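Given below, in the form of structure tokens, are the structures.
Where a number appears in this text, it was derived from the coordinates with a stated rule and is not lab data. Please read these numbers as outputs of a predicted model, since none were measured by experiment. Cβ atoms are built from the backbone, for glycine too; each structure is taken alone.
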Structure P
Amino acid sequence: MANIGDATTEQETDANTAHGYVARAYAARHATSGLGRTTIRRRQPGAHDVQIDILFCGVCHSDLHQVRNEWSEAGNPTIYPCVPGHEIVGRVSKIGASVSKFKAGDLAAVGCMVDSDRVCPECQAGLEQYCPNMVGTYNSTDQHLGGVTYGGYSDNIVVDERYVLRAPANLDLAGVAPLLCAGITTYSPLRHWGITTGKKVGIVGLGGLGHMGVKIAHALGAHVVVFSTSSNKKEDALRLGADEVVISRNASEMEKHLGSFDFILDAVSADHDINAYINLLRRDGNITLVGAPAQPLPAAAFGLIMRRRSLSGSMIGGIAETQQMLDFCGDHNITADVEVIPIQKINEAYERLLRSDVKYRFSIDMASLKAE
């Protein structure tokens, strides 16, 4: 695709002085344009900032939704140009004078947020992801340069050190990148609901989120059961750490597990029967939604009432919990299963995402952008 918005020479001169500097990126200019190369402004690192040269950026399904403005009716319209990417791993290239956690050359990571108000009850509790003023890594208000924040489909990024994480040095960095969203999105509810050795955990859907749920639940010591509509995922589920695989369309297989699960992680974004899974919970069992179906899922009250079961939702984790997740993955040698692509194939990757044609995440090698 042709360049969609290179800054002029005059703009570049201005951007590199008072208004920051120019970085290379891939952006969408409108909902149907696809992504193409461009330049964007990044701020010069302030006293508490870390500048990171991006090595890999994971591709999240939410990137596709945001680029195509599919969340507008949900109150999250896309502002263009849009530079997606919130699964970022790179190397620190510059730090501000007051930075104490990082030095040049360190491996670093950035997830779905780059700031929050730091004073609300959620921030004080280490739950910055629920801050009403949380600043997303992209498509949020940029409080430094104006306009919106730009994400990791770019050659570098500048982030306050409080929202920068340490990446495990012992892991494949391409597979680490998706941990910043898919990893923490599954780790957080598993930890919140006390999953540990001896617990029985169900994972609904073996995709980008589900495959991480299997790996993490297995590492936590749980007995892991994967639910899938297709028998052709059985071998993969077992390889990833599942103890059993249940075909959800098979009523007799489902019936064998009635009332037996401590926890079920539902990672399916398509319409499905939530009550079939609620009925699999034991007393005080919980099912947590991390997938986001477009239409409401009707839940029968008596399925919850009769065994004091609960239905809840969860998003990512806070900064401290995300670091905990990265450390846990480093200790247990956990990464996402990725297909590494050059940035030039991002539009093709989006089409493949729609067909679920990836096992199980794309990770962009950002050296491909630097080579342009």
Structure Q
Amino acid sequence: MRGKQEQQITMLSALTPDDLVPQDHPIRRIKPIVDQALKELSPTFNRMYADVGRPSIPPEHLLKSSLLIALYSIRSERQFCERLQYDLLFKWFLDLNIMDPAFDASSFSKNKARLLEHRVAREFLVAVVVEARRRKLLSEDHFSVDGTLLEAWASLKSIHPKDGGGPRKPGERNPDVDFHGQSRTNDTHCSSTDPEARLARKGMGKEAKLCFAGHVLMENRNGLVVDVTVTGATGTAERDTALDMIDKVPGSRRITLGADKGYDTRDFVMACREMNVTPHVARRKWSIVDERTTRHEGYGLSQRVRKRIEEIWGWVKTVGGGRKLRYKGVERNQLWVELTAAAYNLVRMAKLAVV
């Protein structure tokens, strides 16, 4: 017998989003960690807002929403606000009721500026790392570092001479730009869309793109992110930023640092040794790293474990949406990468809690 199609009607319901999210859903292991970290950031949130005025979107909602955007590969903040209207799992994660309206997309983006101004994303990432340390998931002695190019939210057509010269075609929305035969360098040209982006290439024979440089410091026990930074794409950005991140590692004991061949330079290796860091970097043909370092079993172990850092960048670029950046400038992309790295750590910690 053919069933009859029933029309939807409004009715009073005693259900809550918590009743509808499966008890064995992986995000249930993530939420307590996030709530604890946000509780520790409450004094910072109090300093961010005035005592009087209209209530804004709570900072807890802003941070949790940013995590959901990374965890579920939401391509934009506007799409997230649309999905929040009907996705009960999202409302449960944000501690909203079923009938609570979604955020206005413009207000949501505007309120995120407070997170950038007060560097809340950095504090949140630190709080997640502290929780991982409390659970004894971190190695305090062995680390790995790696960098990558992150394609900027700008087109090659936006590159123009810094002195303002060069022909332009006004009135065309997407004009043809013929730059073949022209010499374009970061010293003479910049992007009108994102002036902080720089021309860079992955290697010899590869095409140049407008990029930023991303850097991550990983601990070697469980592959968790300890620090992450976005900088301009310069020739020495990877090594310079690696030294800055190592310098922030707490403690004065000797540590090891695994890295690829790009870090096998005299300046970097000597700087590491002066900082009480053993440089377990992959060796070039004429390497400064000699048998004093490579003869130990720990060197080979660091070289094997350091390759797990590629999993971090793989997750950030695919699931986290970092294949092509969504924001302009170093500061806004730094906010994004810190929250995305925190989301990666939360996923790893949730999996490790099951093992």
Match the computed value 48 of percent of Cα pairs over 30 Å apart to one of the structures P, Q, and report its label. Q
To test your reading of the models, identify which of P, Q gives 23.4 for mean count of other Cβ atoms within 10 Å over residues 154-161 when calculated. P
When FRET efficiency 1/(1 + (r/R0)^6) of positions 298 and 346 (r between Cβ atoms, R0 = 30 Å, to 0.05) is computed for each of P, Q, which one produces 0.25? P
Which structure, out of P, Q, was helix-only ellipticity at 222 nm (-39500 (n - 2.57) for each DSSP H run of 4 or more, over all residues; to 500) derived from, given a value of -12500? Q
Taking 21 as the value of relative contact order in percent (Cα under 8 Å, 6 or more apart) derived from one of the structures shown (P, Q), identify that structure. Q
Output the label of whichever structure in P, Q has the greatest value of mean count of other Cβ atoms within 10 Å over residues 82-89. P
At a computed 2.8 (distance in nm of label points 7 Å out along Cα→Cβ at positions 114 and 138), which of P, Q: Q
